[in-house]
Every structure is written in structure tokens, then in C-alpha cells.
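Visitor: Pasting the structures in now, so scroll down.
Values quoted throughout were computed directly from the atomic coordinates according to the rules given, and no laboratory measurement underlies them. The shown structure was predicted, so the numbers you read here are calculated from the model rather than taken from an experiment. Cβ atoms are built from the backbone, for glycine too; each structure is taken alone.
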Structure I
Amino acid sequence: MSRITIPAEIDAAPEASRGLLQAVKSKVGFAPNLYKVLSHSPAALEGALGLSAALGKGALDAPTRERIALAVANVNGCDYCNAAHTAIGGGLKLDAAEIEANRRGHSNDGRIDTAVAFARKVAVSRADVTEADIQAVRLAGYSDAQVVEIVAHVGLNVLTNYVNEVFKTPVDFPATAPATRVA
């Protein structure tokens, strides 16, 4: 049960959030509960959507972003994000074995595994990584821009994981195995 009222309709959200929720609905077909929860603070909603949109134009491709999101969701035990990013990842043609590897902080592709494992380490260690960790990502062929974006995606996903976990946001994506806290 949610710990906060979730607007049933966009018109029930604060007026300053309605346009943002409508834009999300136009893009994905519905206004997910995460964004309805965030709509209580138009500033928080705008910030989360703005960072997501900006990173969506960055140097990391969409499948890599989803792999990172799955790894971080499972570090934090976020069922909502685990379900959401499983659905989105499936839409991007990530197969079940890859999604399961991503949940554990890995990938079945060696190069991508380095990035996802680094993202997981950033999340687990609360950013206490070594020069060797960063160098490993660079040696796998990631640019400094991509390394920065990996860290930024961890931050964005920690934000959404924490909102969902604090408020126990009801999952409105297809059911999937629960997230596990992978330490």
C-alpha cells in the first residue's frame, strides 16, 4: 500500500505538474505511478524528467541505460524500477538472460559488462571507487563522457528507486520477479 496519495488522473495532480504528466503520457501511453508520486512536487517531477531527458541525449545508448537501471534497482531492492526497466529493456530487445545478468550487475557482452559492473559498484560503494575501476571502464572503450554518464545514470536511478521505496509506489508495469538487494 502506497504511503502517499497517488493522483488517479492527471487532472488530480497539482496544476504545475499536469503538463509534465501529460507529456509523459503522450510519450509512453500512460502516466506511470512513479511520476504521479513525484507530481506532488512539480520541482521534483521536472528535475527527474529533465535529467532523464538530458541523459537520453547523451553518449550511452538506450540498452546500456536500461542495463544500468536494472543493476541499480536490484542494488536498492526497488520492485517498481525492476519491473519498469525489465519491460523497457524487453522492448529494446534485451533477452531474459541478459536482463537477469543486468539485475546481478553484469552483462553477457564483455564490454557492456564492464560498464554495468562499474555502475553497480558505484551504487553499492556509494561512489567509493578506485582509479583502477575507472581505468577498467576506459580500457573497455568507454569515453570520459560515457564514464560520467554512467555515474549520472546511477544517480538518476537512485533517486527514482528511493522515491519508490520510501512511498511504496504500486507497480503499474507487467509483473516480474521481485528485485533483490544485491550487495
Structure II
Amino acid sequence: MALPSTVYRACIQLSDIDRGIYESLQATVARHPSETEERLVARLLAYALFFEPELAFTRGVGAGDEPDLWLKGSDGRTLLWVEVGLPETDRLTKASRHAERVALVACGKALAVWEQNLHKLETVRNITIITFSQDFIKQLTSRLDRTISWSITITDNNLYMNIGDESFETVLQLRLGTR
């Protein structure tokens, strides 16, 4: 018998000063049994980093042909394709041919090894790759509840987060492209 997904309800107060976005975001996100809590946290951070009003979570790890998040136009075209983790560079290159913009929040235990492949993506013009401290992800994961309440401020490529009365911060390291 397959294990069920774990459902999380997230409320994120977003102040993205760099992009002039000030929103209260509500999302219900399912964590597949094969997905780590670190990856779930990274998906929620990607949602905040690339937020646009119609940005939506996809079916997740069970749908291999979809990204983690996407923004579709009224005509069905993919305007923004957002991946989380360490996907194959070929997958990102293919996505760049089918979407106006591609973004990757690169994270995971093998990040240092994966970064050796960045040169394969340097000619892709519509891609953005961001990384941040794995310790930051671990800190957030250790405070993860099924009901998530985060306050995020993004300014000058720094991300500041409040969870209750605790504060956290990380530098957004732009590896390719622009946010």
C-alpha cells in the first residue's frame, strides 16, 4: 500500500523589494512520500522568489514532464518554468526551448558536483539559476510545521525570513541570468 502525501498549508507574507512585490500568499502544498522536507522548503522558497499572480504548483515529483512551478499564459504557452533541486542540464535546455523563461533554485547535497555542469547552460539566454546556503534550508526544515507561517523580505539579493520570533537570512547567489 502506497504512503499518502503529507499536506502543508502555507501563509507567506512576501516583501520582494527588489521587484516591488508586496503580497500575502496562501498555498496548500503536498509533500510526496519520496520528497524530502528540504525539497519542500526549497519549493516554497522558489514560489516566493519567482512569485507572479498566476504562478502555480504542478503535480510535483510524480509528473516527470512538468516543472515544480509554472506560469501559463491565457493561450496555454508556458511563460515561466521553475525547477527545484539538481535536474539534468538537458532537461533545463529543453525547457528553455518551450518556455519564455526558465528558473532553477539549485539545492541538494550534491550541489557542488552539479555546479561543475553550469558551463553547459551558459549559452541558454532565458535561464536563471539561484543557489543559497544549504544550512539555511536545514534551519528552515528544523522549524517546519504542517501549518507554515513565514514572513519573507528580499532586498539586494538577500533573503530575510521570520518564523514566529526567530529570524534567518541567506544570500541569494545568482549563478546565471537575472531574477
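Visitor: Out of I, II, choose the structure whose coordinates give helix-only ellipticity at 222 nm (-39500 (n - 2.57) for each DSSP H run of 4 or more, over all residues; to 500) equal to -5500 when calculated.
Guide: II
Visitor: Using mean projected area of the Cα convex hull in nm² for the comparison, can you identify which of I, II gives the largest number?
Guide: II
Visitor: Hey, P(r) over Cα pairs in 10 Å bins from 0, in percent, for residues 20-115 alone derived from one of I, II reads 15, 50, 31, 4; which structure?
Guide: II
Visitor: Then there is this: For relative contact order in percent (Cα under 8 Å, 6 or more apart), which structure out of I, II has the highest calculated value?
Guide: I
Visitor: Let me ask something else. If we compute mean count of other Cβ atoms within 10 Å over residues 68-75 for structures I, II, which one ends up with the highest value?
Guide: Going through I, II one by one, mean count of other Cβ atoms within 10 Å over residues 68-75 peaks for structure I.
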